[in-house]
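Values in this text are rule-based calculations from the coordinates and carry no lab data. None of the values given here were measured: they were computed from a predicted structure. Cβ atoms are built from the backbone, for glycine too; each structure is taken alone.
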Structure P
Amino acid sequence: MLAVLRHALSILLLPTMVAIVIPRWILRTYAAADSRWPSTAVTAVPRTLGVLLMLAGVSLVAWCIALFARVGKGTLAPWDPTSRLVAVGPYRYTRNPMITGVLTTLVGEALLTGSRLLGLWALLFFAINHTYFLLLEEPGLAHRFGASYAEYKRTVPRWLPRRPQGRRVADSG
């Protein structure tokens, strides 16, 4: 029961806040100054692409959360991190698929609504996370997981996915 509450709290405070609460606040607060798609048949293409990106992003985030719980024995929250290095599933292709999933969701929301401000929020979200990963997350993972993280970092790119290379990372479950 405690594990479920830990995961629920981290999900509510992180991806839910970033991908639902803040975008809704932006759309309501800045409606008069923001762009929106007009109601025409032409906007069906970006709106449909937006929905597809949102579904893909949410699916990727859900997959990553499940891997953090099952393989990593922890949550997505920095205050309750995994105790094992997760290097399976989408983590074989990029070191940050959860952030990629949230970013994909945000871009989908921007396309669905036609909101420039949501597009800017997506860019700001990426910039904040990139800085956080460089300054705090990656040094912390190197300290916690040592050689297995160093090998993982050497063989798996930070953001842009590619086919796995090298040997399987130790301690990946």
Structure Q
Amino acid sequence: MTTVYLALGSNLGDRMANLDAAIARLAPAVRVMARSAVYETAPMYVADQPAFLNMVVEGETDLPPDALLAHLKGIEAELGRKAGGVRFGPREVDLDILLYGREVLTTPVLEIPHPRMAERAFVLRPLADVAADVRHPMLGRTIVELLAKVPGADTVVRHSPDKI
């Protein structure tokens, strides 16, 4: 079994229900070991869209990276994400592989560790909840060290369900 860290995000429909549905569909291919808190964040890259709910799960899997990616894409499609949408645009659910053990992998369709995770407070903040002392396999820094250096870390706020 390989330990994996997966990012989940949603900004369309019932965002919390979308995250819960995605987590439920990870099994049995991914055994969820820990869940971060849920954070609400402004969109990045494409600003004219609703706020996101973001979280990270730590899991274990026997799937190789390419099969894990296919599993995640299948969950996205099942939950309403349409292929070919606006890059970084609104979506019911977004699932990304952040870390796959200590593996470093670059293929035409998959990069591990996730190539933009170190610039994204909305990924690092929840990742720090479940993997604070894990080291980025290429940068050599812990998740907490990366979070301390990323701009906008203070804008990632814990989600309060009564705010919806």
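Mean count of other Cβ atoms within 10 Å over residues 29-36 was computed and gave 16.4; which structure, P, Q, did it come from? Please list the in-between numbers first.
Details: P: 11.4; Q: 16.4.
For mean count of other Cβ atoms within 10 Å over residues 29-36, the value 16.4 is produced by structure Q.
When FRET efficiency 1/(1 + (r/R0)^6) of positions 21 and 101 (r between Cβ atoms, R0 = 25 Å, to 0.05) is computed for each of P, Q, which one produces 0.90? Don't skip to the end; give the middle numbers.
On the way: P: 0.90; Q: 0.40.
Going label by label, the one that fits is P.
Assuming 1.02 is Rg/Rh (Cα atoms, Kirkwood Rh) as calculated from a single structure, say which of P, Q it is.
Details: P: 1.02; Q: 0.93.
This value belongs to structure P.
Of the structures labelled P, Q, one was used to calculate helix-only ellipticity at 222 nm (-39500 (n - 2.57) for each DSSP H run of 4 or more, over all residues; to 500), giving -8000. Name it.
Details: P: -19000; Q: -8000.
Among P, Q, the structure yielding -8000 for helix-only ellipticity at 222 nm (-39500 (n - 2.57) for each DSSP H run of 4 or more, over all residues; to 500) is Q.
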